[in-house]
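Structures given as structure tokens follow.
Nothing in this text is a laboratory measurement; each read-out follows from the coordinates by a stated rule. These numbers come from a predicted model, not from an experiment. Cβ atoms are built from the backbone, for glycine too; each structure is taken alone.
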Structure P
Amino acid sequence: MDSAEYVQRVLDAYRATPGTCGIVRKPDRAFALALHARPVPLAAVENAFVLAAARRLARPPNAPPLGVIRSLAYFGPVIDEVLESSVGPDYYRYLRQRLPHWLAIPRSGGR
């Protein structure tokens, strides 16, 4: 996959990740290009998005709300964690299946 396609796929997945603002800025494109240059497998990036979203959503419904993710760089440490982990693809599939459930839970926003 060439760098342009890789960057576009990373940015599309980023925009679709729950908790992000849905806006791509120039630094986000640069970060995605740096991921391609490392090279970080696209699956690892996507798994990191799922892992981070799951962690943010699988909180008590009355927990204080978390701020919106405004930068792709927010996921940098999670991408590194995914790359270093020995977790298999079944776990990330499980998290992907659970995301709709967690998104459906009403949140009180800590009030």
Structure Q
Amino acid sequence: MGAAHSLTDSPRGRTVLSRARSVPVGFVTTYGDLCPGAPRFAGMVMSACHDPDVPWHRIVRADGSLAKGERQRRLLDAEGVPFRGNRVDMGVAQVDPASLLHDQL
């Protein structure tokens, strides 16, 4: 049980992962929307998570850029997520952040 497990298994980490799982196919959200006020914490949790049921590719930076590059782009393209150049078109593809806040941090 290393540091990665303690991140993903903490109450706050479980909330981040629950919110990530709630992002529907064809949409994205940001690290900041997963954990308002602590996007870096959300990034650490997502990085530490190796659960194949967590759609990590649907989590992007606030400006629509991709943390995981081409691999992430291919997965998002396959789901029909729209892009403007190298960035997700956040005006079209971003899920309403309020829909993710069913779990409070």
| said: Among P, Q, considering only mean projected area of the Cα convex hull in nm², for residues 16-63 alone, which has the greatest calculated value? | reply: P
| said: Comparing Rg/Rh (Cα atoms, Kirkwood Rh) across P, Q, which structure shows the greatest value? | reply: P
| said: Tell me which structure, out of P, Q, gives 3.4 once distance in nm of label points 7 Å out along Cα→Cβ at positions 24 and 88 is calculated. | reply: P
| One of P, Q was used to calculate helix-only ellipticity at 222 nm (-39500 (n - 2.57) for each DSSP H run of 4 or more, over all residues; to 500), giving -19500; which? | P
| query | Out of P, Q, which one gives 18.6 for mean count of other Cβ atoms within 10 Å over residues 56-63 as computed from the coordinates? | reply | Q
| request: Rank structures P, Q by FRET efficiency 1/(1 + (r/R0)^6) of positions 48 and 96 (r between Cβ atoms, R0 = 30 Å, to 0.05) and report only the one at the top, that is, the highest. | output: P
